[in-house]
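Undergrad: In structure tokens below, several structures.
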Structure 1
Amino acid sequence: MSMEYFAGISDALRLTFVQVMILATLSIGIFFIGMYINLKKWGMGSTGYGQEPSGSILAFPKMLAYQMSEHAHVHNQSVLETFFLDILFQRRILTRSPLRWFMHFTIFVGWMTLFALSIAMFFVEMIHMIGEKAGYAHSLPEFMNPEIFRELLSVPNDIFSYILLTGIIIAIYRRLFLAEVREATIAYDSVLLIGLTIITISGFVADGIRTGRFWGFDLPFEYAPPAALFHVVISLLFCIAYIPFSKYIHILAIPLTLLANKGGE
């Protein structure tokens, strides 16, 4: 079932596992094109007083490496301290608003962990598929069977999906019921939150239909493949391809800024 799971609504709209992998490759390609555009834009400034602006894609990485190796003017904490406390733990947000920190932290941890688990599932699927073609699938460890590996990931998937959902609920609450947040929210923010909400809920529904849990709303099992297909396609397009062209670029831009400033404001 694993290779045919992303079936589709009908035979005419059916997608194979390989076709989904092609879509994933295209999404990653769009992501890298967007990052190339951003790196060109970030490297357009001058790298020193009186110097001409640089148009090289390498200008920004070189400047970042230089900033990380030099003593900052104000902050001089280590790269490790910046990475763990300012980027992963997000202590700068915690000092300003514990609720906002909890929202950011749960969305960050939930999203990144689910992404890592999806990558792991992808590699197991690919290794097993290649093994079947090459004739060595029988020699793979038992846990490398896609069905078994999917079940091994079921508990952590559930845990971090609910962690992500918690952050999304807080974000929705803040934008609906906190006047200062609601007034500062623009359509661009709403699109991102709505997109993330649809992806998360569709993942719960697809898994609920497949496993028969309450998130499946008692829908028949034959709806599981199209639900999974919808979840995968929108996740690839919104959570990978769209990132460099959206406000979610701050997922990459803010950590890079913190590393360059050694955790400074």
Structure 2
Amino acid sequence: MGYAFDFSAVFDKDVYLRFYQNLLDEEASEKEVDEILLRTTRRPGKRILDVACGFGRHSNLLAGKGFRVTGVDTNPEFLKMARERASKEDVSPEYIEMDMRELPFEKEFDMALSLFTSFGYFPDAENEKVLDGISRALVPGGAFVLDIVNRDGLLSRGGHGTFVARNGEDMMITEDSYNPREDRLESRRTCLIGKDRREMSMTLRLFSLKEITLRLKQYALVVYDVRGSFRGDPFTLTSPRCILYCRKGSAGGGISEAWVPAFLPL
């Protein structure tokens, strides 16, 4: 494998929120939640598992719409923020500090979410554990929404580049490079915050649409729709995102017709 993934540095609260806050505003989160519910279920009361929930921007909104939400994440600072925001918004999702590779749930949820490129951090065998845990957590016919980078869209733009994010005088410089041997995006980051300079690296497994569809099917997660953005755009070769809507079928990958109505939009 190429670069290491400096989890504690990449997801440091001060760094992460400083440079991603413009992407994570309330209005954008509302639109994402509305798009997800449009293509899965609009029935309040359903049980939802938010894997790598971060500071709860989707979980709290879903709880506010009447869903029973459990959010899991390994970052205690983000979970503290999620609980504080939930209290202010008078909603009550459950937040648990937990590694997504060790999900213990068995047929407890009607829907699971993995959003904002939260899948693909690990070696292949460990990524498979994430999918296995999500599948086990879902009831038969349950929905799974997986939001990842569109590998082919990234490659159509050259597969490498340097990107600069700013917040006032502070700056985050990300140098991306595609590793074809590993099928991974490898990134080096330099964060300049005041007089503080921080270096970090991350790596992300990339998937073609065909590969991720086949991997999901191995865990009885059958893709029924794919979109290129949370605006509902059709998926194309150059789409920035690959958003897969799945239902849990049988071990062979099939879907019972009896399960489908539970997740048709009302």
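Undergrad: To which of 1, 2 does the computed value 20 (relative contact order in percent (Cα under 8 Å, 6 or more apart)) belong? Don't skip to the answer; put the middle values down first.
TA: Working: 1: 27; 2: 20.
It traces back to 2.
Undergrad: Which one of 1, 2 has distance in nm of label points 7 Å out along Cα→Cβ at positions 222 and 246, as calculated from the coordinates, equal to 1.3? Spell out each step's value before the answer.
TA: Details: 1: 3.3; 2: 1.3.
Only one of 1, 2 returns 1.3 for distance in nm of label points 7 Å out along Cα→Cβ at positions 222 and 246, namely 2.
Undergrad: Here is a further query. Given a value of -21000 for helix-only ellipticity at 222 nm (-39500 (n - 2.57) for each DSSP H run of 4 or more, over all residues; to 500), calculated from one of 1, 2, which structure does it belong to?
TA: That value comes from structure 1.
Undergrad: Suppose mean count of other Cβ atoms within 10 Å over residues 102-109 works out to 18.4; of 1, 2, which structure was it derived from?
TA: It must be structure 1, since only it matches.
Undergrad: With semi-axes √(5λ) of the Cα gyration tensor in Å derived from the coordinates and found to be 29, 23, 17, which of 1, 2 does the value describe?
TA: Answer by label: 2.
Rule-based calculations on the coordinates, nothing more; no lab input. The shown structure was predicted, so the numbers you read here are calculated from the model rather than taken from an experiment. Cβ atoms are built from the backbone, for glycine too; each structure is taken alone.
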